[in-house]
Structure 1
Amino acid sequence: MNETSAPACVGIIMDGNRRWAKAKGMPSLEGHRAGSKVLKEIVTAARQAKVEHLVLYAFSTENWNRKPEEVSYLMDLFSETIKKEIRELGEKGVRTRFAGQRERFSPTLQQTMIEAEQETAHNDALSLWICLSYGGRAEIVAAAREAAKDSEITEESLAQHLWTAGMPDPDLIIRTGGEKRLSNFLLWQSAYSELFFIDTFWPDFSKEEFDAILAEYAQRERRRGK
């Protein structure tokens, strides 16, 4: 990839952790831990490919309905990942931002997010957006409420109040795990995104497959309705 063909923004729906674990005869929670280990490789691959923004769907608003023990495990895993992997990525110039309903997390985890954002605020190698307690519909409703306080709602004013304000619309969205739907991810922003649905479970997703998707994307003609 070169700078003229690389997408400015890539979204990834990281799916298949639990099915990966089941296929290997492991507890489902171990699939989440295996998936967390892929993070650095893919972020590094995106940075090397000159992608400017990478958006990861880590935990949806609907995921709160999972079993309490799984949610608790994920909260601990998020904290651990932010403190270790995100910090290491920050040392390589990656800026981290979080999008979603932060108020639903514990004060400790909220503070961990704030510190990660502050520590990486001046980095410019790549902006990593992590969507936690995120849902596209909830985001649009929240943005509309805020936009209505200021003036008449327009596409521009609503976009300014999205949880992802400042992030360009994704040029492409990748979903691992074989499912072929967006599952409430970036509904407003994905109007003209190129979609890639692949069978590979997230823990098995690699730099090579990511690069192959970028190469195919570079061959697509994007008319945006014209």
Structure 2
Amino acid sequence: MSDGPRYRRVLLKLSGEALMGPLRFGIHPETIDAFAAEIAEVRALGAEVAIVIGGGNFFRGVSTVGRQFERAAADTVGMLATVMNGLIFQDALERCGIESRLMTALQMPQVAEPFIRRRALKHLAKGRVVLFETGTGHPYFSTDTAAALRALEVHADALLKGTKVDGVFSADPVTNPDAVRYDRLGYQDVIEKGLRFMDATAVALCMENRIPLHVFNVRTRGNLVRLLRGEPIGTVVE
């Protein structure tokens, strides 16, 4: 197994819920610090890292509460929630000695840089971790779709989706103990089997542009580093 990373540049998609740790709402500082420390290990391997974080630990436009409001307004609130997560995660990264930049699709110059693709590429080339927040900047698009889009825009070699389970299963393993985990899948398999581990638009973007997708349990400490070292972690879709 090579000492270098499996991929030179990756985009990591984290849900907002991943930042809650054992809590039911908001952020768990110890969990965020552990994630940041693992990103530092990945950077030490030589991989360039971009990150998209959802906002579901604060607000989701498609949640029960969100559906009580007009969809575009609710989705915009959800986008703003991602910025809170990005700011906290950026702070954790920099306390680990990792230089980072927060970029947003919605303009908020006092808080973050606007997303400009060429500028993002320069940051990554200089070894900075780049956090892309506010999704695509448009309602009706999930942060999964934003992650796939940004991965393509910055020429990521792979999209890594961190979840609370050990990969892609035939059914929800939380509610179905007979669910089978897949080691490898083709994108066409995902469509034919109706597997719903990611937004369909995001899957279509990855499939059309032939970017590999790794789905893995981000709550297991060390999984991200092991994945980048080439170990068979989670499910590979390609």
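If relative contact order in percent (Cα under 8 Å, 6 or more apart) comes out at 23 when worked out from the coordinates, which of 1, 2 was used? Numbers along the way, then the final one.
Details: 1: 29; 2: 23.
Derived from the structure labelled 2.
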Identity of the structure behind 2.8 (criterion: distance in nm of label points 7 Å out along Cα→Cβ at positions 132 and 188, calculated), options 1, 2: 2
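For distance in nm of label points 7 Å out along Cα→Cβ at positions 28 and 124, which of 1, 2 scores largest?
Once distance in nm of label points 7 Å out along Cα→Cβ at positions 28 and 124 is worked out for each structure, 1 has the highest.
For mean count of other Cβ atoms within 10 Å over residues 100-107, find whichever of 1, 2 sits highest and give me its label. Can you show the working numbers first?
Numbers: 1: 14.1; 2: 19.5.
Structure 2 comes out on top.
None of the figures in this text is laboratory data; all of them are computed from the coordinates on show. Quantities reported herein were computed from a predicted structural model and do not represent experimental measurements. Cβ atoms are built from the backbone, for glycine too; each structure is taken alone.
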